[in-house]
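For reference, the structures are reproduced in the following blocks.
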Structure 1
Amino acid sequence: MRRSDYLELIARVKDPYYGYKMQRSVLPVREYDAAEQSKACDELFAAGYRMFLHRDGATENSFFPRVWEECSNFLDKTGVLPDLVYCDEDRITSDTKNSYDPFFKPDFSPDTLMSFFYIGGALLIRGYEAADFINEFGEEDYLPLAGSILKRFINNTTRYNAIHIDEVLFHSGPEVAYQYPEGVRPKTGYDQGDDPGAAQRDLKTTKVRAVILTKDNPDMLKKCIDSFTEYSDISMDYIVIDNGSDEKNRLEIKAELDKRGITDVYHPSEFIYSALCNLGADYEDEHLKKDYDFLLLLNDDVILPGSTKGFPSALLEKAACPHVGAVGVKLHYPKADDSPDEESYRIQHCGITLLKQGPSHKLCTYKDDAVYERGRNIGIWNVMAVTGACLLVDAKKYHEIGGFDEKLHISYTDVDLCMDLWEKGYYNVVMNDISLIHAESVTRGRDSMDDSKARRLKKERSIFFEKHPYLKESGDIFYNKNLTSIRLDYSSNIIYEWEKEEFAHQIDDFDGDYKVKHLPQGSIMSNVDSVRYVPDLFGQDESGRYEITGWCIRHGKDMLTYEPCLVMDIAGEKTYFTATRQYREDLAAVFPKEKNVLLSGFVCRIPADLISISLDHVTFTCGLIKKDFFGNTLYLPRIDSQS
């Protein structure tokens, strides 16, 4: 790699707005003349729209023509004009030369709007009789405006006619922020007493049934139940479904539950999550009646910390809203035993995003010590789905959709439940101002650990998308199409070389193009960080692939001139593969004296059918390839490093 290419690539990766600049540079730009803009304004005014424009910002030349075009398209499709229109936006520098910090917004999200005025600095609302078409607003006007929008939504029995144009058509000033003042929320005009279909509920008398599934996990189950009985601000009825613990664990679980007066159902069977949840929701005996108001689903590896306040009362208030379906919370991974007290928790769940390749946990593994993407990890957000590890739903709404679909056994079950609620007209919500701890999949293990689970995952994915086919086209309406489809952050949708789903090239011409040279121990420093099986989710390759990541450095050499490679050794038979450079900022910090190591990470994707035995019997070695006038030299350490 040439030094100029290396430096350019590093600059791209380190620039948080590189992807956005690339997006803007390739977008077709049409300039509208004054007559076209004026005609669009006249049409919008005649249709009864009033425009609200933040005084510290400016619209694109195409704003009014594009808005009228989208309104006309909506009218053609639905027979009515939209009530609310808004667009994506970014910031512009004070000299108005450079735009940055794009805000790619979700489609209309009533509960997100209660958290902050995400609709932003340019919007049109229909149905106002006013002499002025354009009204400027600022920070002091957020609450009345947001309250007006919410009131109109809440008072409608059907979903709000709002359209979101996923193009940047407005540029706000550098200082503009859309957060409400602390402790203040917009007045929605909604009160449970205003809705004849929802009598006011006294939280002290509200009945909540908590369903917990368990198997051979008595210690974790005890911690789970004790944390909820001690720290919940509302008492709940618990039912534990034991899915077939062995005799020793069964006796221990039963004794602990009897001591706490908790309903215990022993149900040894194949683990079918959907069926077991339905069993817990429908179960009835002389101690546990079915006339409960809310259903709370909990994993037995979830802990309610004493520092968490408002659980489950805040969730109940949200789930009681007529327009709300499932309600979830933020989940943290537990801290390591040796981690310092001040170390931040890492995020496991703050809402589920439905990408075209399947559900994704955005910000998963990120430290929860910063505010990401305008509060995605701290606010209340509408999402397509929340995890069943902690999910609250109104019992009537749960039974309205028929509970869980038992055609799905494990994968996609909670997402499918949320989609069924969405298709009935309910909005799902994640409350990221409330956090619990989740030791993910302690009981049954992770889906990526063996091939049988991977096959099940693929089968259930197929069932899920056949049931909700529009998702492949429309995607997640709460996740903007301009955002990344492969990373866990909220960066622009641009793919780096190492992120492309390409298989490695097998190296086999050692008589001509390649020579192998082994170097003394210590000359090559390397590590294989992870080896994981990745099933093919699109049906193109039944076998899937193995993805190996790591890093490799030659001590004292300039890494610009080396490309990574990987050696797979099965019973003494070696196969050589090229690998793709990967950006690793941590390597520069660990090896400050080595030259140009920021791209010394690698990823190598190998077709799974090339590995016909267990990975326990495969050895992976990191190596380097150097190209010069004499051909290609493959440098390897004398002592192989195992995966």
Structure 2
Amino acid sequence: MNRHYVTISTLCLFLLSGCSTKQAVHRYQYVNESIKAEYYSQRGQHKQAGQLYQALAKTKPARLNEYNLLAAEAYLQSGDSQLAQTVADSIDQNLLTAEQRNKLNLILIQIHLSNGEAEKALSKLNVTQPQNLNAEDKITFYQSLAFAHALTGNQLQSVRARIQLAPLLRYIQHEDNSKVILDTLRLLPSQTLSQQPSASDVLGGWMALAKLLNSNKYNYHSASFQDAINGWRQLFPQHPADTDFLQAYLEDGAESLKNSFKIPAAIALLLPESGRYAKAAKTIKEGFLAAYHHPQTDYQPSIRFYDSSANNAVNLYRQAISEGAELVIGPLSKANIQELALETELSVPVLALNHVANLAKDNLFQFGLSPIDEAKQIASEAASHGVKKVLVLAPESKRGHRTADYLIEYWQETGGTVLESQFYNSRGSDFSVSIKNLLNLDESQFRYRKLKQFLGRGIEHQERRRADVDAILLSASAQKARSIYPQLQFYRATQVPVYASPQIYAGEPNPVADIDLNGITFCDIPWLFPDSYPGELSQESLRDSWQNLPSRYLRLIALGIDSFNIISELEHISSTPYAGATGILSLDMENRVTRQLVCAKFIKGLPVLQEKVNNDENMVFRPSQ
């Protein structure tokens, strides 16, 4: 009996010990996987870390939200914002603590910024409470706030965010942040800098210093400049721009003036291989390599590609330089360009493949298919035909409003008048409401109804469009324009010339589909017209590279061609324009590569270059009176 008791007791102890051992093993596995994920993050292997965190979230439901937040953050750091978004969307916000909700907001903010959606980021920033974030996340918050305001063109608000960021940064980061503040303010007009806050305000000190430096550019060693600096110090004695910072800043500026662009022997391309911009990047790469391997090209630098979706732009830039790059081409997204320009000094020149408004920096060149060039060209073309008064019709979207703003701005620069602008629903096919409003047909109907009411009987009535318009400036895709233009004619605008943005042409001749566009003038890149850009890099010669691409990517082949061919031209392009695939290229005061396009007119459903139209008396355009 006693021996039996001992045996059972021993068995129970053994079983209990086994259960305890199993629990310990499981607990060890969880801890081990968590440590491994953190180790991956520290080594920069963020995607692997994200995968481990996701696995932990599935096996540890009690810590589901915590691990999903870590997974989303890891995927974001890997450059895969789409995967980060998917994980973030799976999180039930109602189950989050206040701290976790702020963390999720911060992740979503960074996803929006990586996609260039600054307005969405700002709406999230407005509901995030930085006081409830840890020190590291506070830095991310204010960096994101500065970044979002900069992307929307609100430079003063961006600087204010950086001033709030400054106390959170260590010495080197603090110095870099101060340089960005001063560089940003120096881009603002003098009248804006003159409207500085009170003398005790840190922002006021930065604005006064920026104005002082702009007023004395290239004369930093003169006695008058030193007197001005001493006067500034008396006004702002406790300002963070101390003597050491200012001396280093001026020395960097003087050094950059000595540097001149040299043709590089080694080039790095920062292009995404996954995510939202991957297809566009692949298309640009096709054009770049076509130009690089062109038989008549004497220039053959070494080239290396870097996946900008796998790391942030600053890290890749530094890595490329450490591996011998003498020129960096890319990034492609506006968010990455802004990040690179604001977060590091550009010791090696950068040819960015997009354009961020109000962003200028030494060694930064911006080259993209900017709607600015397109709006300028359309305005110039219409003005050359004697047009004075125009209507503007554009899609109801952010891009549509931005295009309309450019059209209005550059049309007014020609001395012309914009009578009215209207926006149409780009998801529909019936544009009658916008068109009738644009042509004032709604007023004609209103007058008829009033007259009928006054007379007490029906009268003969015919709608009359406004008679004071010379032309319509249209922003529309080929598909939408094929519906819009017939509707304009239906509403008695048959004698009103239409000038359109390049998107009205799909990029390939299609006389059957484009017969409805007859008479419309548009301006586009030379590469789309055999007579303007012939040879082995012409559109027809490179048909295999683009024939399966959607039309929205087609012009990026030409951007890739020019992004290589322009390298040897950057040194003197500001004085000697270069005839490229995307236009006649030159450089403006902010180092943006500007494009002069060619213009064409749809005749019998085919785009005919304007110079050919003008040579045919039967085709000569005459604006309506």
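Bear in mind these aren't lab numbers, they're just calculated from the coordinates by the rules spelled out. Just so it is clear, the structure is predicted and the values come from calculations on it, not from any experiment. Cβ atoms are built from the backbone, for glycine too; each structure is taken alone.
Annotations for the structure displayed:
- Structure (1, 2) behind the derived value 1.09 of Cα Rg over 2.2 N^0.38 Å: 1
- Here distance in nm of label points 7 Å out along Cα→Cβ at positions 119 and 159 was derived from just one of the structures 1, 2, and that gives 2.6; the source is 2.
- When percent of Cα pairs over 16 Å apart, for residues 503-574 alone is calculated for each of structures 1, 2, structure 1 comes out greatest.
- Structure responsible for -16500, with helix-only ellipticity at 222 nm (-39500 (n - 2.57) for each DSSP H run of 4 or more, over all residues; to 500) calculated and labels 1, 2 on offer: 2
- Top of 1, 2 by distance in nm of label points 7 Å out along Cα→Cβ at positions 39 and 247, largest first: 1
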